[in-house]
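Quick note: the coordinates plus some simple rules give every number you see, no bench work behind them. Keep in mind the model is a prediction, meaning the values are calculated, not measured. Cβ atoms are built from the backbone, for glycine too; each structure is taken alone.
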Structure P
Amino acid sequence: MSQLSLYHLLNQLLGVVGKSFPQYIRYSRPYLPPGSEAISETIEAIVHDQDVLAERIGQLLIDAEAPLRSGEFPMEYTDTHDLSIDYQLKAAIGYQEQDIDSIRGLIEQLQSYPEAKALAEEALGMAKGHLESLQEVVPAGSSAT
């Protein structure tokens with residue numbers, strides 16, 4: 001694999017982590033009905049974790065003098081912009097599952113780059129933990145997916 005391919009894969013990982021649905025929720029300001037504090041706190045914790053990891057991925061790219069290209073939020077996220085946090089939680093669970101699959105694919109492609117692969121594996125473990133956290137705050141009586 002060429003260095004350019006490595007940079008492309010790291011930027012893809014940066015995009016998955018830095019442009020995730022919880023990151024989007026940070027800016028969308030969903031309706032927060034009374035009693036949704038646990039959901040809001042969970043999203044804030046996820047965003048914090050992702051910010052820290054995105055910084056590390058970005059630093060790896062900067063150290064390699066590679067371009068940083070995390071991309072934009074997916075346009076489909078805008079469909080949820082003015083909806084309640086309960087609805088966005090359900091969407092976040094689905095998108096988190098997609099992110100896990102994306103990260104798994106990146107790990108497979110990063111086999112020859114131990115440092116980058118280790119970051120991707122860390123991202124995968126973190127994403128799985130975040131999925132569990134999201135599932136734990138689904139209000140009783142509602143369906144997660």
Structure Q
Amino acid sequence: MPAAKIAAMGTWDIGHFDNDTAADFSGSLDEAPEAERENIIRTTLTRTIETDEYLDSDEACEALASAALIAAQCPGGTPITTAYAPDKPLPVFSPDLRPLAVQALDRILAADSELPELWDDTEHGPQWRQSVIDLKAVLLT
């Protein structure tokens with residue numbers, strides 16, 4: 001990815017936590033009481049799903065990170081090992097978060113969403129899209 005594009009996106013790689021917004025979101029989860037962490041993720045996903053207007057990339061990054069955290073707990077999910085993910089333990093998420101995460105991923109990939117537009121302007125756009133599709137597949141199993 002060109003250095004100018006990385007700086008504009010606050011992104012250093014295609015991973016779901018490899019951007020400033022997702023890293024900050026992880027910090028917010030760490031700062032929240034453990035009993036509130038699932039609700040933060042639920043609220044993030046719901047807010048993304050219910051956005052009728054153009055979806056801002058920051059909101060999409062938070063929802064994408066939330067979906068990745070949920071998928072990590074699913075059979076076939078990839079453990080989150082990046083230093084930019086939450087450090088503190090997360091609860092075992094309620095199964096009803098999985099369909100919310102899928103809906104949020106669909107909303108992130110919709111035509112009126114900034115994040116895919118930003119990625120499509122880079123050579124890594126197809127790889128990023130595939131990572132979102134792979135995440136969705138885990139959530140659907």
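Computing relative contact order in percent (Cα under 8 Å, 6 or more apart) gives 35 for which of P, Q? Could you put the intermediate results ahead of the total?
On the way: P: 35; Q: 31.
Computing relative contact order in percent (Cα under 8 Å, 6 or more apart) on every structure in P, Q gives 35 only for P.
Comparing distance in nm of label points 7 Å out along Cα→Cβ at positions 32 and 128 across P, Q, which is largest?
On the way: P: 3.1; Q: 2.5.
Top value of distance in nm of label points 7 Å out along Cα→Cβ at positions 32 and 128 goes to structure P.
Can you spot which of P, Q the value 20.8 was calculated from, given it is mean count of other Cβ atoms within 10 Å over residues 16-23? Write down the numbers at each step before the final one.
Numbers: P: 23.2; Q: 20.8.
Comparing all candidates, it corresponds to Q.
Out of P, Q, choose the structure whose coordinates give Rg and Dmax of the Cα atoms in Å, for residues 24-103 alone equal to 14.6, 47 when calculated. The partial results should precede the final answer.
Details: P: 14.6, 47; Q: 12.1, 34.
Here the read-out was taken from P.
Could you tell me which structure in P, Q was used to calculate percent of Cα pairs over 24 Å apart as 32? If you can, show how the numbers build up before the last one.
Values: P: 32; Q: 23.
It traces back to P.
Quick check: -23500 is what I get for helix-only ellipticity at 222 nm (-39500 (n - 2.57) for each DSSP H run of 4 or more, over all residues; to 500), calculated from one of P, Q. Which structure matches?
Here the read-out was taken from P.
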